[in-house]
Structure 1
Amino acid sequence: MDETQKRAHVLVSGRVQGVNFRAATRDQARQAGLRGWVRNRSDGRVEAVFEGPIAAVHRLVSWCHSGPPSARVDRVEVTWEEPDGDEGWFDIRW
């Protein structure tokens, strides 16, 4: 196990759909060199998995508390997991 890697499973609540949250998350994650994905959920939340260097994962989780300018984030739930190395290039899931 690589102690320099981390994985976060994130659920973001608020006005986070229809405000470019997924695309902005993808762009932020790619700039940070993270692997994983982001998607809209049917319950109105945005769900994401970030995997990569610990500092970069923490930065993205922190960014999720505000998101893009048009979003209103009410709550961020984070589950910390062991990285599995199975995630590919960060992208939007449908």
Structure 2
Amino acid sequence: MAKKLKGDQVLTGQLLREGDVVFLTEGGNWSLDLQDAKIATTPEKVEEFDLFIAQAEEANLVIDVYPFVVERDDTGKLIPSHIREKMRTTGPSIVYAEL
């Protein structure tokens, strides 16, 4: 399921119950913070994500799991390369009103 390496990649998905965007960590857990993400820097490391994709879907904890390309800014902070992931990592673009 993992794609050819076009740059450093991280694995993302959404928590099934809460719907929050999460990222796979080095410890094999899921974090809400992109900066906690495990980074695949080689095609072999990206292929290892396939195991986590299968486990996440089988456990029904995380859905829509896929890798995406990240870059680092001048401070070393991870930033998504594609607009879709930039929007997903920053959260909703509207302010929710209390009813």
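Key figures for this structure:
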| quantity | calculated |
| --- | --- |
| Structures 1, 2, by distance in nm of label points 7 Å out along Cα→Cβ at positions 47 and 63: label with the highest value | 2 |
| Which of 1, 2 leads on relative contact order in percent (Cα under 8 Å, 6 or more apart), largest value | 1 |
| Mean count of other Cβ atoms within 10 Å over residues 15-22 from the coordinates reads 13.8; which among 1, 2 | 2 |
| Given 16, 48, 28, 7, 1 for P(r) over Cα pairs in 10 Å bins from 0, in percent, calculated: source structure among 1, 2 | 2 |
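Just so you know, all these numbers are worked out from the coordinates, no wet-lab data involved. This is a predicted model, so every value here is computed, not measured. Cβ atoms are built from the backbone, for glycine too; each structure is taken alone.
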